[in-house]
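Listed after this line are the structures, all set down as structure tokens.
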Structure P
Amino acid sequence: MAVRGEWPEDAGAHPRVLVEQACRVYGEARVAAWCADLLVLAVGYDDPGEPPLVWIGGAPAVDGLGVGWKEHWPRVWGARGLLYAWTPAAAPAVVRGLEDTSWRVREMCAKVARLRELGEAADVLAGLVGDEVPRVRAAALRALGVTGEGEHAPVVRGALDDREASVRQAADKALGQLRVRLDRDL
């Protein structure tokens, strides 16, 4: 059970620092589970049984999500929290988040899938190579370099002709990573 009165030392600190502090207060497994639950809307961002959102949202979350806030931010922050606190039980939430309606959530989940080397995300990541948002396409390609298999190589190769330079660069690097990791020409 969270103690609602506890707050980070500095709400303006880097997200890594905030999550590390949260882990000291609540434990890494608890923080990771909370982040995963936020990501898939299993808990509300203002649930009194959970830590205050400031632990992962930082200064922007201090006043809560009032008028003018985008509803996707708690999911983005939950996914971002999984970059710094992890439990393998969070993997299904990350894979599900790759299909979120918000491009920011999809992008952040691709970053988590890459860092955590979530092979189970590879097929969904391959689909994101066709996303309308270049940042999502690039993040998906970076993740495929780490998580993909031989069957994903054609999708990665196809992105070498993307209209966005950052996506083409990510595709080139991902293809190189796949070649090295799988020890074969693709």
Structure Q
Amino acid sequence: MVDLRALTTAPAASNVQEPLKESPSQTAGPYVHIGCLPNFVGITGIFAEDLTANEGDMEGENIRIQGHVFDGDGAICKDMMIESWQASASGSYEDGIWRRVPTNLETGVFTIDTIKPGTTQADGMAHAPHLNLWIVARGINLGLHTRLYFDDEGQQNNNDPVLAVIPDDRRDTLIATGKGDSYTLDIRLQGDGETVFFDI
């Protein structure tokens, strides 16, 4: 009987491959809307409807958040996709709310219809009501993470441990301004007034 473990035949030269180099992350590529929101761009027959929301606990104060995304030259980006994740009105992520919204292809406006989140607890600290945002588009190799706070939560914002580590002159890049049940926040990808993004 031949002991196969003793055979030491080298692999054929045609089977030897150079190790592949790591390629950059491409979360969106040029196909972000086709892959994530095909119905939005008129590609029908793939999904009955685009996946744009979960069935989180929607009990609470209904609000609308709108804004634009600007590039480093101050031009409005019209092909972005933004996902948000937030706590329920009671501050629970267990019943949290997820949304996926595109920017309007004509105006560049994004609109998030949701409820006002409650205060959350993490590591024994209270976090002011906020939405976690993830932003992707062509040319952004890694999705950008940021937060959206509310200007009518002044005292809670002052005590928020995340806002506390952000320089005073940059905090307003994360704070949406409200009027009634509507809030506005513009996101600037780079340059003057660049939004604070988090490396997570």
Structure R
Amino acid sequence: GAAGDDGARERRAPGDGAADAATDGASGIALPVLEGWTGESGEAGAQVTTRPYPCPGAAELTCVRSGAFSMPAQAMGLKERTARATAEADIEANIEEAYGGETYGSITSREEVAAKAVTVAGQRGHLVRWKVETASGVDGYVQSLAFPSPASPRLMVLVRFGLDDHPTAPRPTVLDQIPRAIQKAELGTGPGREV
């Protein structure tokens, strides 16, 4: 999927002694940084991605084989009150942002491949996953996952996933692996934190 960058973030590369998680302060969660992935923490979102490469539809742009991007659902204009409604409301925009436009050429087909309840960071959530085919020949999976924040249950968290269906991309099992590994963020004061 296309890589996004929306504001100041703290980048953590694999093996630099940093934590194994990227923290989304507003959502109160930590995304796992898998081996070979890079994580970026932020006050209003976080992301974990594989190594960038030139987008197949526009080589001057940067894409990643796989990524997960978290943010409060309200930041994406979603006001639905349940995890299922939030995930279902987001999937079309997620598909277009991940694989539409010039990054992969046009989307030539799309099909829902999963829609299920999941437990994320102790909260009851819901995910919707679609398989997309593009004009560039690089197809992929797009997933929208929504769940109440473990830090503030009235806040709905959205995690968008993109995964190329390509030999150099992670296996599709990562779309279930990452949600299982999302944790409640350890927020608050401590060594190295300002009070």
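As an exercise: helix-only ellipticity at 222 nm (-39500 (n - 2.57) for each DSSP H run of 4 or more, over all residues; to 500), calculated from one structure in P, Q, R, equals -4000. Which structure is it? The read-out was computed on structure R. Here the criterion is mean count of other Cβ atoms within 10 Å over residues 43-50, and among P, Q, R the highest value is seen for R. A value of 1, 8, 17, 21, 21, 16, 9, 4, 1, 1, 0 was derived for P(r) over Cα pairs in 5 Å bins from 0, in percent; which structure in P, Q, R was it taken from? The read-out was computed on structure R.
Read the figures in this text as sums done on the coordinates, not as results from a lab. Everything quoted here is computed from the prediction, not taken from an experiment. Cβ atoms are built from the backbone, for glycine too; each structure is taken alone.
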